[in-house]
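So, here come the structures, one by one.
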Structure P
Amino acid sequence: MEAVFKYELDKSEIEKIEKYCNSVEYCAAEQFIGWNDLLYKSKIRYFYLIDDSGIKSFSQITEKFGSAQISFGPVCCDKEMMVVSLNEIIQHYKKEHYYYLGIQMYFKSGFDLDYIEYQLNKKHEIEYLFNSENTKTSIEIDLSQSVEVIFNHFGKKHRNSIRKAQKLGITVNVVDDDIELEALKGIFTRMYDKRDISDEAFFNNIFEINKYLIINNKGQSIVAKDSEGIIIGGIVVIYQGNTLRLYKSASDPERHDIPINHLLIYEIIKMAKDSGFKYLDLWGYNHFVNENDQVYRINRFKRGFGGYFTFFAKKMHIELIPMGTKIYWILQTIRKVTKQKM
């Protein structure tokens, strides 16, 4: 078994890695080759394990000022191989004299995750924080059920909202062209401006993101139109192995009279079932917000679709040198304060 770390991948390596990632049950968008280039400016180092039979594990690792981060990786659906992968990565960054390594695995709570964490904590100094930034929770819908059963698990208000949208003649379809995508971009911009949300990386690259998803068969953009054919909302979805993930959604802030996203998600459930996905991931549920926060209302909206909670591994903060984790937290605090003053 060989562990490889490098900043550039050749064509053959990319083909092997993409073939491997497409073969596993789950691969998060954060680990798609080329995805991070669309949204972030961080330096990326690639890691993979390989033997005579091929790729066994893969991860993109972002690097910045002596620290490194893994988001929802490495891609490796075997608990033993995950332990091997993370040990290799930790040792590599220690040798490189980095001070901190943060790892957010995509493994969900259960025996396999407990085993991985037990094996790693025997060898390394790892800290955990229990808050919204370090614990990732989502709501997932099991698509093995019939559409009727899934619909009946929705809250009464959600069922009524979907029926209302249908009676109003709202239609849902995949984006046809750049004109529709431009209209969807406008809705995202207006909604985010009203809520004072900043996401310039997404707005500025929505055409490139949509093109990337289509070309690589990793997702698509879906829009809702009113009875006159005007786009009033939409959702960008990502294919993550056996799971369809809702990545970004927006509804026209001037059309509160129509329950747009209720119908969008209902139609996406039917699309996902027809395409053979096992799960729909509504992506993101914050247990730490109060009732006055906008996120609380988003939580309540997602809960209305039934489903169940999934709890990802808590983020691991790994100290590579003495005081390394504290150095990282101090720098993070300084960056947040600086950003708020800008």
Structure Q
Amino acid sequence: MPVDRIQGRSPDAAEMEKGLLTLLERIKAVPPLNPLPDVYPRATLTFTPTAAGQPHRGDMMLGFWPPSMTRVRNGRLDSAGELSHLIVYVNWVRTESMDRTFWKDGQGVLMPQPKQVGDVQGFPVYEGFGGAEVSGILVIQPKGRSLFEPVSRERFHAFEVADFERRVAEAMPVIKTAQEKYAAFVSPEGRAAQQQRTATSLAQYEKARPRTAEQMTYRAQELKRLEADEEARLQADAAPATNRVVGPLTTQLAAATAARAALTATQRTEQACHVPDSRIMGPHPAALGTPGCQPVVSLARWNEPSLPRTAWRLLSIERYWTSSEDVRRGVDRSRTPWAYVNKAVVESVDWQAVASTLLK
């Protein structure tokens, strides 16, 4: 199996590559690849250094091309097409792959509990939100660890309040603009301009065709009413409580603040729940058990700072579930053989052994 090695030879990169090559040897030894089926395999290794105090990341992309998607270039067999690779992430679970909805506060990412759609040898496969890139995520961790931990109602309500406060602050420039418009409207210059517009409109109305005195009086009253309505609209927009943008946000902020304050000491420690609402952006806290609500979780603090930054804490594997679903639906094996190979390879690796020997 040709291997594209990690670029750069820092000690950390070399150590990460060593672990990836060890895992690759285990993968190459599984029965579905011996003898090698009618595909061309290739592995690409990547190292991603992270910020101080965080474990470094490694990636391994495995591809299995059919002969129709290969060519000889410079005397070397190479791939010549796109297919669904298996991707193994070391010390990394892409939170954006779990759900379209996720948030972030000072403690990290919050998200609705991803749905578990299956397992491989007892390790969970989470649904993701669809597509080849995020088709379900297999997570390998040492026994006894969990990928998620519950988020308390206090934390989720506090995030909702902070989110509304941020949105209100961002919208405040709208008030300044509205106040400037109102001031201009009621200024002497603005009043004179209104009178001129009214006179012009009445003259055009009268000139269009013969009008009675009653019609002219009614027209003048209508123009006066429209001007009064416009002034009332501008005046309302100039006040935060009645502004069309800031007003609803202020009301929602007050409701969120009150809901948080109403939590009892016991309720503050209970797990939060989110009620999806496509009409209104943002988090929607509710008590656990509310119809339609989704329990809220965060990624567990699986990083142990005392370990070397290149030590493996967990693995996440993407593209397996897409391949598994393709096989379940009976896709044409001659056209997409990699789906069958992807599924067979992942399900043949002894992940329990990997977790006990490679993960810390």
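If Rg and Dmax of the Cα atoms in Å comes out at 21.0, 63 when worked out from the coordinates, which of P, Q was used? The correct label is P. Which structure, out of P, Q, was percent of Cα pairs over 17 Å apart, for residues 3-58 alone derived from, given a value of 46? For percent of Cα pairs over 17 Å apart, for residues 3-58 alone, the value 46 is produced by structure Q. Taking mean count of other Cβ atoms within 10 Å over residues 203-210 as the criterion, the highest value among P, Q goes to P.
Each value in this text was obtained by applying a stated rule to the coordinates, not by laboratory testing. As the structure is a prediction and not an experimental result, all values here were calculated from the model. Cβ atoms are built from the backbone, for glycine too; each structure is taken alone.
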